[in-house]
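These are the structures, in structure tokens.
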Structure 1
Amino acid sequence: MIRNLSFPTYRSLIPCLAIVALVAFVACGGSDPKSLPPSTATSVAAPRATAPTNDRVAPGLRETPKASAVQVGESFDERAGGVFRRLWSDPPTLDPHQVTDTTSAGLIVELFSGLAKLNTDLQIVPDLAESWDQSDDGMTYTFNLREGLVFSDGTPITAADFKWSWERAANPDTESTVADVYLGDIVGINDIVEGDATSASGIVVIDDRTLQVTIDAPKPYFIAKLTYPTAFVLSQTNVEAGGDNWTDNPIGTGAFILDEYRVGERIVFSRNENYNGRKAYLDRVLFNLAGGIAMAMYETDEIDITGVGLADLDRVQDPTEPLNADLVNIPPGFSISYVGFNTSKPPFDDSKFRQALNMAVDKELIAESVYAGLVTPAYGILPPKFPGFTGDIDGLLYDPDQARALLAESNYADAESRPRIIITIPGTGGSPSLDVEIVADMWKTELGVEAEIQQVEWATYLQDLNRERLQVFGGLGWEADYPDPQDFLDILFHSESPGNHGNYDNPEVDDLVERARTEADTQLRVDLYQQAEQAIISDAAWLPLWFDTESKALIKPHVQNYQYTPIIVPKLGDVYLTN
């Protein structure tokens, strides 16, 4: 999922000279990054409430869950009440079937839901499904919906609502850029995406509480994909009655409902009194969209949570400082920041030119001298401790002499005939992303390669990115949607993936990730992904920049049970306030 690094959302880490963005991370670890679960499990058991480990890709896929992760019918207790306040940014969309970015997804997962979800331990658990079974060949799933499911307006939810929702997501009129990414494994979905059908034969409604889904091949990450918003259920009546503006008054299934949205001012969530699990403790969540200096707003009690910038880091770490009592450590998230190249556009269609740009950037110097060690230089794609991560990737290290040699060997050594280079970043006219400025300066200093930086509004940026209009794109990152290397290496680099915004086309990479999709041998599967990652890095498809590191945040003492996760998951329903 795409992260906007120009605005401090709750999942973004933006460690520049004066500000580190609001963050929400949790540690994930493990001793064996090469161990993946089998792809042909026949059932998925309700996972234990333990910390996630690095050796589990699409965790929880071994057995079928027979009980809901939430306690249905649990009484509303003395924790109820209060307003949780935080900074946010206007989301490009509130339509689950259109979302591609973390700014939108962080809101959507609290308003809507699907058959399964990732919990705060990153385990796949049942949500609106009570359980599911998998056929022996691994290609047919039977989902059993929980009894008495209703939308936030009290109307019943049936299996037919899921079929309609998924087919609506795939319909070209919905203009989803990711329906085939997250639902395309289902037989018939891609025919709808291509405009050749309106119904998917792989989705069969058995009865009101039973949905049968057939996929095109046994894939160990299929259930994990259903935790992404594209697979969430919507109210057909709500969508059709509201037309293009249906998200102004959305009817959902999450722990909260949208109470108010004033563009550029605020978003207000209220408790969903018809929620299908234990109701949210909070009365409301207030998202401030107007901006401001986060630390100042925290100190004047305008918001309840904030990241800590370099300018304030020493102060808040002083034990004599009152704010020190609110300080928490935030472990790294499963994300990477990068500069992307459109490899179908000159001069980025030349691998030696791309390699030269990679090797002209001194990431270690930037990390230490500019960011004070708050970022870890990235030379691979998969984040540390993420399933499939290996420390053995041979990255393109800083080597200005080799960079100049590669430039001289490329088709674009002559500055006079070299096409104009424009780096596009999200923004609204303020100071450009600091790391992009520094990267452009190093390209000029070491190679004489000049690049212009232009800013566009976030929603427009996403539209241009998805339509592959950008030559070079920066100021963004990719955050895992689910804990499986397929979510990085296949979605972002397969030549036919809609998530491949740089039009990268490498037959070797395509072959490796295609084989990994259905590989039953867990060791071989992760080896295939690691070979693909090495090929991508060697070919300089991207300029990887940073992985997240442990960071600092402040959270008010009255805020309880706010969980920090490296992936976006629904969590605000568990937050409560004390006096």
Structure 2
Amino acid sequence: MASTSTSTETTPTLHVERSARGRVWRSAAGDPALAEALARAHDLPPAVASVLAARVPDSAEAALFLAPRLRDLLPDPSHLLDMDIAVDRVIEALEQGERIAILADYDVDGATSGALLVRVLRSLGADPLIYVPDREREGYGPNPTAVHALHKAGARLLVTVDCGATAFEAIDAANAVGLDVIVLDHHVGAAETPEALAVVNPNRADELSPHRQLAAVGVAFLFAVALRRTLRESGVEAPFDPMALLDVVALGTVADVASLTGVNRALVAQGLKVIAARRNPGIAALLDVASVTATPDAGHLGFAIGPRINAGGRIGDSALGLRLLATDDLEEAASIAVTLDGYNRERQEIERTVMDAAMPLAEAQIEAGRRVIAVAGAGWRQGVVGIVASRIVERFGRPALIIALAEDVGVGSGRSVPGVGLGPAIIKLREQGVLLAGGGHDMAAGFKIAAAGLAAFHDDLEALLAAELDAAGETQNLQIDSIVSPAGAYAAATALSRLAPFGAGNPQPRFAMPGLRLRHADVVKEAHLRFRFEGADGARIDGMAFRAVGRPLGDFLTGAVGTVIHVAGRIEIDDWRGRDTARLLVEDAAPAR
């Protein structure tokens, strides 16, 4: 997805006013003086120091960025509203031998949050009930039927994770039968908070926490820290180590596309170390079925592990991901991982079918001047509409909502672009009665709507987001984080690991390489292009442009062989055949004028 730059410069980077992809290149490089100081202090190549200078305000923050430690960044869990109430109620349930139920969302954040709590409670001698709603039959979050079933099964305390922030009906049903509810969530809350015993959520309306970027698994982790602290202060043995659970915290945070800034950066950086030790049998089994042999990084979590866990909730058994991450049985872990891998392949086929149907509808809306894409289709699988929405956003650079119709009701999922808060808009429309249900956060939302109201909803949503769309800008800019030459690419690519983990809030930097002669281009596997570029000093670098054949970028590049052009993209280390070299992953290009 193209970024919309916040730069105030008037001259585009390298004077690129319209690239092959129709973008304006805008620099996001930091203060040159700070960049120079950081290069000296931390032994960074100038191009990488320039990136860092744009992501931190000063040298002190740069040190925390390069070495993110929980002891420096982890907040006191008790700063969150209702945290102490939630901890005390769980301890009371443990002391009284009351049955605790965990109701988790069906995505990776829900699975990791639920697994974390299951592991903590089992270590304390409890045997929690586990409930994960079926996406197709029940939809998102707790519902009265699930509440009654858990109460009938003996639960006297219900903990919802990654859901519950707006579950008014379900929580009222729980209160009616005497089932206490604790909500551990991170989704944007409504103006009023449900009448649960405790609602721990950095994004509830009356919360003042600065840590709004936490995923639900981050909230669950803070709960575990607070629980252990309270138990130990009262002289009770707490046999679990929250730090050993950072593997699932890192997985859930990355997969939920939470911003990798502040405390999240430390949670993921430290969690990746725990993952590398393969202590969780479920994560280890998923790494095996995904053929991940390298040291796992955030990319592996987001693109290899996360989709396989999500596949259970999208087209299979919603509880499989939580069961996998909570088990210590190696054979069970291996079996579930294989099942999820099969579901993931099936999901990819279903996704392609829906994508093929949705794309022409989206293109027609773009041609009609729509600023928000909202397309619907009968028979589309609910479990893949969110993924298709993400693909549409990547393609067109504007908010997109994909809606699966079944009879007279549609279930939709939307994804947004930076600066356009989709979740709050969906919540407002739900409160106005335009939607049957809905919620989310700035970058993603889910909802349910009467099919007859689709056209009005589309108009209302565009009107509600108009000011934010105006601020984001109609012309999509391509953010250029720094400039590097082929000769300096290897040193820069090697040093980039010090800025990891990359993801939302800390994207992998995009570099511009000016004045390259395109020496060679050929097609790889029908859809991709492979290149060789040469700088003015004769230094060469290979490049790849994935899924570029038949698109504007691919057409431009194949027609530019032998000419001098500017190129923009990500740089990485290519270790093919044991030779470490720098490689450019081309995302855009423009004539060198």
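Numbers below:
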quantity: Comparison of 1, 2 - label where volume of the Cα convex hull per residue in Å³ is highest; calculated: 2
quantity: For 22 (relative contact order in percent (Cα under 8 Å, 6 or more apart), calculated) the corresponding structure among 1, 2; calculated: 1
quantity: Given -1.11 for log10 I(q)/I(0) by the Debye sum over Cα atoms at q = 0.20 Å⁻¹, for residues 341-428 alone, calculated: source structure among 1, 2; calculated: 1
quantity: Structure from which 2.2 was derived, distance in nm of label points 7 Å out along Cα→Cβ at positions 117 and 501, options 1, 2; calculated: 2
quantity: Which of 1, 2 yields 5.5 [distance in nm of label points 7 Å out along Cα→Cβ at positions 93 and 549, calculated]; calculated: 2
quantity: helix-only ellipticity at 222 nm (-39500 (n - 2.57) for each DSSP H run of 4 or more, over all residues; to 500) from the coordinates reads -6500; which among 1, 2; calculated: 1
quantity: Of the structures 1, 2, the one that 3.8 was derived from, the read-out being distance in nm of label points 7 Å out along Cα→Cβ at positions 421 and 533; calculated: 2
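None of the figures in this text is laboratory data; all of them are computed from the coordinates on show. In this text, all values refer to a predicted model and were calculated from it rather than measured experimentally. Cβ atoms are built from the backbone, for glycine too; each structure is taken alone.
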